[in-house]
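Undergrad: Structures are listed in the sections that come next.
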Structure P
Amino acid sequence: MPIKNILVVDDSPTDRQHLSDLLSKSGYKVLLAESAEDALAKVKQLRPDLVLMDVVMPGQNGFQATRALTKDEATKHIPVILCTSKSQETDKVWGMRQGARDYVVKPVSPADLLAKIQALG
């Protein structure tokens with residue numbers, strides 16, 4: 001299934017804008033969420049093809065939200081790429097155990113991120 005609609009989840013307006021601009025210029029339709037809780041509601045409502053999930057956010061973190069999405073029958077088919085400043089190998093391993101399909105460290109390399117998205121599509 002080709003990826004066309006991507007939900008970007010990040011509490012930082014700067015990061016949301018940066019990722020939105022990058023993805024829009026690459027032909028993707030971008031949806032935005034400011035928190036994990038907002039993302040969980042939007043995923044069920046909007047059914048994006050992919051979720052780009054920050055980890056460090058107030059309230060529920062990205063690991064928890066990823067686990068919730070991948071355990072829910074209605075959303076488990078939607079891939080999640082964690083997009084975070086947490087660069088330790090243990091963070092990556094933990095993120096993948098929560099159900100993430102890939103892991104990208106900020107600052108994001110545009111070519112790397114786009115390649116990972118295309119690989120999932």
Structure Q
Amino acid sequence: MKIKLTSIFVYDQEKALKFYTEVLGFEKKNDFPVGKACWLTVVSPEEPEGTELVLKPGENPATEIFKKAIHEQGIPFTAFMVADIQKEYKRLTKLGVTFKSEPANMGMTSMAMFDDTCGNLIQIFQVL
């Protein structure tokens with residue numbers, strides 16, 4: 001068994017695609033219509049055949065309640081591993097990303113959290 005897809009709920013798929021590709025640096029993998037929305041996935045350019053992140057429409061009322069609750073509690077929706085957290089923090093900050101916390105050493109990892117502009121908190125981490 002393998003993890004091939006994981007999802008994140010977004011309010012606007014076009015805005016999310018722009019943020020996840022132009023700012024974070026992921027690449028669009030799939031984009032085709034499914035009802036009113038699209039099946040829209042991105043992948044890491046470092047692993048183009050790796051796990052795909054589905055940018056899923058978050059219009060379901062249950063999704064909205066869930067997203068709001070974890071956001072208000074400061075809980076990240078997902079996490080992405082980076083090779084050099086200080087370098088990535090500086091790069092993303094220059095691109096206008098709003099961080100909720102600066103990189104912090106947590107023992108075996110260093111972590112920082114930012115807002116993805118699509119209603120989610122995202123954590124980046126580096127294994128030390």
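Undergrad: Where does the value -6500 come from, among P, Q, when helix-only ellipticity at 222 nm (-39500 (n - 2.57) for each DSSP H run of 4 or more, over all residues; to 500) is the thing being computed?
TA: The value was obtained from structure Q.
Undergrad: From which structure (P, Q) was FRET efficiency 1/(1 + (r/R0)^6) of positions 45 and 85 (r between Cβ atoms, R0 = 25 Å, to 0.05) calculated, if the value obtained is 0.85?
TA: Label of the originating structure: Q.
Undergrad: Looking just at distance in nm of label points 7 Å out along Cα→Cβ at positions 13 and 53, which of the labels P, Q belongs to the structure with the highest value?
TA: Going through P, Q one by one, distance in nm of label points 7 Å out along Cα→Cβ at positions 13 and 53 is largest in P.
Undergrad: Supply the structure label, taken from P, Q, corresponding to volume of the Cα convex hull per residue in Å³, for residues 5-60 alone with the calculated value 70.
TA: Going label by label, the one that fits is Q.
Undergrad: For which of P, Q does Cα Rg over 2.2 N^0.38 Å, calculated from the coordinates, equal 1.05?
TA: Computing Cα Rg over 2.2 N^0.38 Å on every structure in P, Q gives 1.05 only for Q.
Undergrad: Sticking with this one: Comparing distance in nm of label points 7 Å out along Cα→Cβ at positions 69 and 101 across P, Q, which is largest?
TA: Q
Read-outs throughout are calculated quantities, based only on the coordinates presented, and are distinct from any laboratory measurement. Here the structure is a predicted model, which means the values were calculated and not measured. Cβ atoms are built from the backbone, for glycine too; each structure is taken alone.
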